[in-house]
Structure I
Amino acid sequence: MNKATKFSELQAERLKFKPELPEILKKGAGFIQAIKGKATSSIADQEKVKDIFPNTYGLPSITFKKGKNALTTKKAIKVGVVLSGGQAPGGHNVIAGLFDGLKKANKKNALIGFLGGPLGILENKFKVITEENLKSYRNTGGFDFIQSGRTKIETPEQFLATKNNCEKNKIDALVVIGGDDSNTNAALIAEYAKKENLPMSVIGVPKTIDGDLKNKFIETSFGFDTATKIYSELVGNICRDVNSAQKYWHFVRLMGRSASHITLEVAFKTQSNITLIGEEVLETKMTLAKIVKNITDIIISRSKAGKNFGVALIPEGLIEFIPEMKELISALNDTLVQNAETIEKLNSPQEKKDFVCSKLPSNLAELMKSLPDVIAFQLMLDRDPHGNVQVSLIETEKLLVEMVRKKLTEFQKENKFDGKFLPITHFFGYEGRCGIPSNFDAVYTYSLGYNAAVLALNGFTGYLSSVRKLTKPSKQWECGGVPLTMMMNIEKRHGKEKPVIQKALVDLKGKLFKEFVKKRDIWAKSESYVFPGPIQFFGPAEVTNITTKTLCYESSGK
């Protein structure tokens, strides 16, 4: 931030917040010993993953214990940090924790931030991070300190540029702050560095508001806590509005491309009438028609009770969980890649749709033709850099509204429905990505960054910064590292098999989902809405330090 930047009263107060580190980290890397566990293997496709990562596969998990470690303090090192992928609340505190952890070990340690994401590495664009230019970003949202980007380092030329620029800048360690795709990229860079005998360690930090980057060592990704609180405030406001006017149905699509964690968490925080969980749709092979019927049944039931209003929550990635739509999207991915040049030359969306339908199997072509044009056209949009359909641009909530409206109109003609259906649609996505981090996320991200510094100072490479036991007070959190290859499986991307960190989906056998199943019928019939309000930064711990239902249920018993 430049000298002209104006701070709000809240921003000024948040700059004073001091995150409390886990006890193990407080004295710095010089007083931390790294204990190696057993060798690990990938979560699936072991032989294929091992073939791709011959130099970094099978690394042991790392746990930090108290004990002197002079090797981490004697030699000064230089670390590069990069923000990769979409924004998430707390990214600046990861950098702050990394900076403080390095300086605590040796004041001569240096940190540079590559600008604009991984592209900054390739173009050798960076800024030297100092206490002076970092201090006004502590405890703030956004990634604007060094910006982010979605460039993927994957070609031989890009790997060579990465090597050359890191050697030129005498980088001893590279810290990649990102989600599953970004940390997969970190693993590939770590493998390349090993193969090329580049003396540079690579450490990842788990970031994504979607909440799908986790396992027993990574209990949650940072930003999930803050984002779900922001969305819950907005949905809670809508619940109060709907209960006041009692005449509208609000269909709210929530961010979360490949998992429904955000939607499930917001459901618990607000107790909305209808909540769709993509993983359940996939598991039960629910068709689009069945989903519409389930929604329509609840609307009719409430209408008979004189309640022509309600709130429905829809995960952003729902369309990819519907088996018939999932099959269509997979076929579209291949068709669009294989016929890219021909499609590019076609003038209108309708021409493109007709051409694509001619290349699809007959059953999928019929499904494509049956969709409203606006949805069909959205399904043909360009993929993101990782080859995924851009589900944030597919207005699933509007598709459901139109299909529900059509079904209710049919029922009205058959005298099965005499109520009113006045729908309003919303998409809450970007509103949650750059919020001021909650107390939990501010402390968690600072700890993740500091922990990454300790991993780097020990020379570990191919690891993800891991801070665990998160439902306990922060001073009791456990720290260490988990090998990136341990989280890998093989997936098809751009028509080719690629190593990817496996996404953690909603566990339909887990405590959280089972509790949801017990309560959703009650929520459907009643107005048991909860109004969580804005994030609380100050006040009693019962309010300020409360974390997500997801983490509480998933961590119980650990």
Structure II
Amino acid sequence: MPKLRSIVFTAGLFVFLAGCSSGPSGEQAGSGDTVTPALPAEQSYEDLLSFWREFREFQKPKVTAGVPDYTAAAMAAQKSRLKEFQDRLAAFDPMTWPVARRVDYEVIRAEINGLEFDHRVLRPWSRIPVFYAVIQTSEHDVPLREGPEIHGVLNLWQLTFPLDEKSHALVREKLSAIPAILAQAKTNLVEDTADLWLLGIRQKGRESAAMESLGKRMSAMHPDLVPLAEQARAAVDEFRGWLEERHKSMKGPSGIGIADFDWYQKNVHLVPYTWADQLRIAERELERSLAYLELEKRRNASLPPLRAAADLDELQRRQKEAVAYYFDFLRKREIFTVPEYMSLSDEVRSFAPPDRRDYFTQITYRDPLPLLCHSVHWLEKQREKRNTDPLRGTPLLYNIWDSRAEGFATAFEEMMLGAGMFDRNPRVRELVLNLLAFRAIRAIADLKLHSREWTVEEAIQYAVKTTPYGWVLPDGATIWGDMSIYLSQPGYGTSYVVGKVQVEKLLADYSRMKGYDAGLRTFLDEFFAKGLIPQSLIRWEMTGLDDEMKRLGR
């Protein structure tokens, strides 16, 4: 596809980039533990890892009978001791260490900054109702759940029914704790953040349905747990009503503001672009994707349009064929090393009627291949399960991995466009450009929400109106779920597009420095080996270029 390679790297984008500048979870015990005195002068890398493990315990909430403590008193106690950890980290001098270990130091500093930001700005326990999720039905495709959530969520996807003895006890404990968790939430949630409360109301509606489904599922296998599921559902419904009543009088903003957004991106997510930089990137990517979509449509004008699968059987056939082709392409074209353990599901279990097809369903029903590229997420999770590095093999807190995980998955779609994966059916290239446009639209919505220019309804209206072909359902789970994540986790929506640009920038730098015949597989294998850490750190480690680190003040 030589005519389309300019899609991936445009001269104008790199001219712009050259001028740009930057949920707690866990087990019982942690924030009340004694903090040991400062480390001696000669600290080793092992001392740093020991310190990091201590911090990881400190940031966890106290848990009593399955109920994590996020009360005002508990959070004030944790906040009062945070500076001790910041001072102890500052006592380390990693400047003589190899770059890889200096990168690990920066990861730890970012996590500690993440806890500071939670206490100083985000305060999920007092201002974000969706923080109090009590049940999750599906596995996340990234290292940890997108956005902050309490410790102890009932993750149904981790369970196998009928339950064994251990899982039975776990479900009993978690169901029993839900009424007390939500009772505490009523005391903790004291801030007027109108849109976040609206999103919490919608979340609790979904949780109620999930609890009802769980009760029915357990009625034959575990009837003793059914009353607990019913009590939990009643508590969820009552909490939703409580949110609805208080939401009626709320008018306060939910976005964090540009200044705090910039601090968060620079000091926690280690993204070297400000709110204004990211808006320019997102707007440029939207313009580019929409323009090239029109050009691609003209190029393909003589070809028949993509037809959505007619029924479940046809969709299943397409999925199986696409998964097989995907892995065959990766291996034969030497895109990256694909171990035998890597796999993607080729099963389809449901089929939506045309009027209920939301955005990603519209894409997949026309061709599964573009979103199979984004499903590199699942391949990464399979790889990371085998990562034995004590720090990088552990999912980072506060979604610090978002520019790497979501940015790469988005970049990989367009990389495979350039590599020729979609040449067998040129119309599919239109879907890839459509996807990029949608992600740029969501990035702009994320930014305008946090600058407090848009309400959540206005952000959704923008997405519905701007996305090509009207494929976003205005009341659909996709766009409402996205906005819930982005308001709760600032910058998550921009990470798809900004992270994509960072991947492209790194590939360009790497190719220039290592030689243009180094090969994509060489680049990606080394890239993957660095783990799911911020892109700025990967670039520093892979190229030695520290210009982004300087912009981050490192």
Check: 0.05 is what came out when FRET efficiency 1/(1 + (r/R0)^6) of positions 66 and 378 (r between Cβ atoms, R0 = 35 Å, to 0.05) was calculated for one structure; which of I, II is it?
Finding: I
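Assuming -19500 is helix-only ellipticity at 222 nm (-39500 (n - 2.57) for each DSSP H run of 4 or more, over all residues; to 500) as calculated from a single structure, say which of I, II it is. Let's see the in-between values first.
Values: I: -13000; II: -19500.
Traced to structure II.
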Notebook entry, point to check: Who wins on FRET efficiency 1/(1 + (r/R0)^6) of positions 114 and 410 (r between Cβ atoms, R0 = 35 Å, to 0.05) among I, II, i.e. which is largest?
Noted result: II
Notebook entry, point to check: For distance in nm of label points 7 Å out along Cα→Cβ at positions 434 and 458, which of I, II scores largest?
Noted result: I
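Between structures I, II, where is mean count of other Cβ atoms within 10 Å over residues 186-193 highest?
Evaluating mean count of other Cβ atoms within 10 Å over residues 186-193 on every structure, the highest lands on I.
Since every read-out is calculated from the coordinates, none of them should be taken as a lab result. Please read these numbers as outputs of a predicted model, since none were measured by experiment. Cβ atoms are built from the backbone, for glycine too; each structure is taken alone.
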